[in-house]
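Just so it is clear, none of the values below were taken in a lab; they were calculated from the coordinates. Note that the structure is a prediction, hence the values are computed from the model and not measured. Cβ atoms are built from the backbone, for glycine too; each structure is taken alone.
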Structure P
Amino acid sequence: MAGPYDGIRVVDFGRYIAGPFCAALLGDLGADVIRVEKRDGREDRTLIPLGEDAREGALFLQMNRNKKSLTLDPMCDAGREVVRRLIASADVVVANLPGETLTAMGLDYDTVSRINPRAILAVATAFGLDGPYAGRVGFDGVAQAMSGVAWFSGEDGKPVRSAAPWVDFGTASLLALGVGAALAARQTTGRGQLVEGALLRTALTFFSSMLIEEEALKLSRRPTHNRSQTAAPSDLYRARDGWIVVAVNGDPLFRRVAKLIGAEAWIDDPRFASDKTRGDHSALISERLGAWIATKTRAEAVAAFEAARVPAGPVNSMREALDDAHVKACDFFQTIAFPGIERATVAATPVKLSETPGDVRLRPPLLGEHTDAVLRELGYSPAEIAALKQEGAV
């Protein structure tokens, strides 16, 4: 079955997550994606290795399914010509590089649009292409820290960075959304455009509700780790055999919790009349609920909350998350074969389409596996390809 992006060519100059995962999402949905990387392999190929002898690591396998690999030195004259032909053949060019690097590689929007007015340039940077920090480099953790999230997620005096690179994945997803919008607009205008994402913009957007409150009310909230300050009970609680999470917002859910744990008096208590006032007294509520949960196993507590239709779940280890019956039944992961690795499990396409679903059709490529084939598609003869290799351009 053809995907919604069948016939769309994407040239991926990305590295690590924000650019490559954007291109991977487009590839999952049918696009023909060419990954352009250094002749000795980009630095992201080896991160989180899956064994003593495995060159490719977990990060690479997740970000680069459904892609072909072309090795290239874009800074030499012959390499620049390959870049020009790639852009000319592309519907979408993806790059997560600082603005000055984009210009040096001939991947700035002025250059791209001059070569191919229909091309869409999707760029992810740490801070954006404009502003005082435009020239800075940064990763996911930098954006988490600078957005206020790491500070507020921790304890007072001890900020916490999330181990999950949600800023990178969020930026990639928003960039893919922007590419889809730009492709739709091109059907009317006939022209491509610049689609720009930034890690700090993503982090600020995802954390915006708390930032909006601070800007409006100047409350200067202090961090309380897992306990919410804007509703209650919403916290992590220790059961007899581990931890669970309970997440409550709104009067109906609060009343259900109060009845479940025998605290019906809370329902008419003015201290707990709204999410705001419950948030103001969240420590008291969490303490009482925590004492109730502490007498039960995780399974018993979660079952009780489920019976009351209150959102709750176990705090799983990584192994428990992988072995969860629902995770297995719903095919959240796919297994792929890869040379040198007996089998690798990667997250499947994270959004489901009923008529044109995404799929992992191609395993991630070996370094330069498709160089000759891509160059032939670009019009290079066998002799010209041999010369490019001799020059060190590919």
Structure Q
Amino acid sequence: MAEWQVVAGGVTAPKGYRAAGIAAGLKSSGAADLALIVSDVDAIASGVFTTSHVKAACVDYCLERLDEKSSARAILCNAGQANACTGTQGRQDVDTSIEAVAQALGLVPELVLVASTGVIGKPIKMDALLTGIPRLVASLAPDGGDAAAEAIGTTDLVPKFIALETLVDGRPVRIGGMAKGSGMIHPNMATMLAFITCDAAISSSLWHDMLQSAVNQSFNQITVDGDTSTNDTVIALANGESRTPAITKPGAAADQLEAMLTGVCQYLAKAIARDGEGATCLIEVKVTGTATDGDARQVARTVAGSSLVKAAVFGRDPNWGRIAAAAGRAGVPFDANVLDISLGSFTLMQQGQPLAYDKAAASGYLKAAAAGEYLKEDTVLLQIKIGNGPGSGTAWGCDLSYDYVKINAEYTT
């Protein structure tokens, strides 16, 4: 059982954080489009970013900045324009944005990190952004996490945020997080934007290791459409305001904090996969029996990302042959004669042999998932066993519907 509980507040649930989200006029729709997270004190900062060779200006800046110093006080995020493939002007706009936020907060610019999301090739509407920053700073509040989460969305149907609390040495420690993502989602780092806050005191190297491990078990295990973004960013802050003893080396306290960090990241990752453009349900793929956990995660990612598997789930077709085929091309060797596949409670294949099953009932299971409650009863579970090894891994995706093509065929028009 998890040693934590859900609390309200998102990124402002941990002590010493404020946040805000406003409509600055960056989106033509007039929706909220500018968010800010601020720590009251300098925080340990770590980030994981897209592995694409085509990176947005904000990603280049954050990579350089965190390589120089692992601390920050503020994160600014705009929605509407990705500021990717915008040349030298894109980097100038990043610098101008950071300087404006730093001035409004009374900070040195080096303590401000930045992220963007929106249409690639579109520069930020700087007049609107710069006009909005004073209002954004004035809106900062210790309960502003929900507003900030709302302001970073693009094609997202729902805001995505969570906060958890545990006890370390008898005192509460919290981690909050928010994320955006619906399309251009595929495991190759973070595949979206996510911002995480924590009030524990922890060494920078340990915090970075924890974040990388949590990302590998969460954001790197989701897929919607097989496309990795130019702007993928996960930034995590830890400011020590819980006043708990500093965690400086591996041990029980570090394990406890890392487990909660992974829990936050996995919740956000699943929320992104469930909110995939045009999706009607979440697909969870659990793989066991591999030599290593990494092998299991690789097979799970391949199955979750298979367009044929995703289309079958949307069509409520329990076509286990597509699952077997995807597992077989994942690049992890195994004996097909020991392959087991289950769909929910229905065993479709055992020891490499197909089994008789109630196809109508299995199809009904898929229909029930599509009619379920968001992130609770709307999950299609695929279980795959490919041997007797100790490895296990999970990936999350969504079905592939007609609406995905409609949304992306008209994305800029």
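Matching task: 1.00 is the computed value of FRET efficiency 1/(1 + (r/R0)^6) of positions 50 and 362 (r between Cβ atoms, R0 = 35 Å, to 0.05). Pick the structure from P, Q. Could you put the intermediate results ahead of the total?
Numbers: P: 1.00; Q: 0.40.
Only one of P, Q returns 1.00 for FRET efficiency 1/(1 + (r/R0)^6) of positions 50 and 362 (r between Cβ atoms, R0 = 35 Å, to 0.05), namely P.
Using mean count of other Cβ atoms within 10 Å over residues 258-265, single out the structure from P, Q with the greatest value. It would help to have the intermediate numbers written out before the result.
On the way: P: 14.1; Q: 23.0.
Going through P, Q one by one, mean count of other Cβ atoms within 10 Å over residues 258-265 is largest in Q.
Identify the structure, out of P, Q, from whose coordinates mean count of other Cβ atoms within 10 Å over residues 34-41 was calculated to give 20.9. Intermediate values should be presented prior to the final figure.
On the way: P: 20.9; Q: 24.0.
The correct label is P.
Comparing mean count of other Cβ atoms within 10 Å over residues 282-289 across P, Q, which is largest?
Values: P: 18.0; Q: 23.6.
Once mean count of other Cβ atoms within 10 Å over residues 282-289 is tallied for P, Q, the winner is Q.
Of the structures P, Q, report the one carrying the highest value of percent of Cα pairs over 34 Å apart. Before the final figure, lay out each step's value.
Working: P: 41; Q: 30.
Sorting by percent of Cα pairs over 34 Å apart in descending order puts P first.
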